[in-house]
1. Can you say which of I, II returns 30, 22, 18 when semi-axes √(5λ) of the Cα gyration tensor in Å is computed?
2. Comparing mean count of other Cβ atoms within 10 Å over residues 102-109 across structures I, II, which is largest?
3. Determine which structure produced the value 17.9 for Kirkwood radius over Cα pairs in Å, for residues 70-245 alone, calculated from the coordinates; the candidates are I, II.
4. Relative contact order in percent (Cα under 8 Å, 6 or more apart) was computed and gave 18; which structure, I, II, did it come from?
Structure I
Amino acid sequence: MGTSSQSAPGSFVTAEIASQPDVWSQGIDLAGKLADQLPRPGERVAFVGCGTSWFVSQVIAAWRESSGLGESDAFTATETPIHRSYDRIVAITRSGTTTEVIDLLTAVSGKIPTVTLTAVPDTPVAEASDELIDLSFADEQSVVQTRFATTAMMLFRQAYGLVPDGILEACREATTAELPAEQVTAEQISFLGTGWTIGVANEAALKFRETSSSWAESYSAMEYRHGPISIAQPGRLTWMFGDAPAGLADQVAETGAGFVDHDCDPLVDLVLAQRVAVARALQLGGDPDQPRNLTRSVVLS
């Protein structure tokens, strides 16, 4: 899907971010209908994708393994070690046309069972994958992914029994909360996580970079002090997803950088980060629906 030249800059992605409480609800409902398609307990599984979908894979794999459901790895599609003895590969591709994902699925056809989550089922992924999970209700017109990615995560979060009470209401509040000016004007943000929120931090940094063409990085929170904290200074932010390691906030404060540590679920916090990325893009005169140098899907010749 393309964007209309008649639409105001960022109108599509803004609406898609705001719709997340509703599409999350649909993803949660869908999870209960997919018992025969999702990996079985005990299976060794590789979750794969490119860009945002790779970071979504990191989150889902961390949830699954920490829940005791089996060994779970996450790879970008081109770096998936298909020589390993995986029982199943779960691929994520919004467009259903990502070349690297299609190539991977084709390479393992008949060798490793595959299931793919996509927003556009009538695409090459339909032939390349053994099974499909249709997330077309979460598809997007914007080039950048927001609700498709978070809905895929919520589907698996529900399947693993990890959805916290009140998260839809909290998400709804996050879609309308006032954004602090210092977040929108920050020239640089370092996003941090621990455990499964490292994948969230990776996705937040990608969203900030691709949406607004601004400088963002992401790290394990414990690793941040092993060098990366050197870029912290006034006018920049360090944004923590989940509980911060002891002493980190004070160390960031000593640099003069702002420390963002919202008291909310990390996926709800990701919604706030999405909104900051869009606001930053608009402030800089860009169109977050159509960021420079990007297309909705990477199809290689």
Structure II
Amino acid sequence: MKKIVVVGSINMDLVTICERAPRGGETLLGKKFMQIPGGKGANQAVAIGKMNSFVTMLGMVGKEGMGDILLNSMKKDNVNISNIEYSDEATGIAKIIVEENGQNRILVVPGANYSVDNNYIDRHLKAIQECDIVVAQLEIPVETVKYTLKKAKELGKITILNPAPAQELDVEIIKNSDYIIPNETELEILSGIPVTDDESIEKAAHILLDKGVKGLIVTLGSKGCMFINKDVKKQFPAYKVKTVDTTAAGDSFIGGFVNGLASGLSFEEAINRGTRVAAISVTRVGAQTSIPNLEEVLNFKGE
């Protein structure tokens, strides 16, 4: 079993369930409020940990009680938290509105996540040296992501980038990512061309492949995902389920996929595992609370 390091954000999600999101200047009554552990980095680490892979989280939290709650939650879900540091900034939060149709709106305040700098990575470089796969996202400073991926490639590691939240990236980040896992919006911003159908997805993907990426997995929501490299384009359908909340669906997919790679599954089998994890997650409310364990995934057959 390969070892994995996830470098990224650790947030507390402040979740409101409502019939619909309010319009500008409008006040509505919500149905339920919850505080749920989240953050793209932590979500992906927890998804990997729940699948029984050895995963280490690199990131930072605030010194107030919220940070300790998040650390204890990750530890409970089989994530090695020994490299996480405390920042003088407050723990990152995400304010999430979940509508009855399962759609969500998310506003992130990074807080301590933006304290994860190059010096922090240097202090914990041993964790990267001792792992096989490095996973990153964009909820910590982009310069730190760039530095981390460069160091990981110099050390001969497999690198995986989830380019979210969407933003333009310089070529060094792209070329140091073996696999990039964007959704359609993120792919459009990365490639600089409109993404509207399968043909444009393939065209956009090849722009990134020409910059040094080995392959892309483009997540397509209820339509599943598409894997593209210089030789292959293959669609993987999603499982049909009743969607309750799409929060962390992409993170769940990545966790399942990375677990598959670390477990020695074929690339196609790893993608299928990620698809299963994501399908289960959208039938539940919240980020880390929605992520299934390995037994649930292995027994899952869809509706």
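1. Working: I: 30, 22, 18; II: 26, 24, 19.
This figure was derived from I.
2. Largest one: structure I.
3. Numbers: I: 18.4; II: 17.9.
Going label by label, the one that fits is II.
4. II
Each value in this text was obtained by applying a stated rule to the coordinates, not by laboratory testing. Just so it is clear, the structure is predicted and the values come from calculations on it, not from any experiment. Cβ atoms are built from the backbone, for glycine too; each structure is taken alone.
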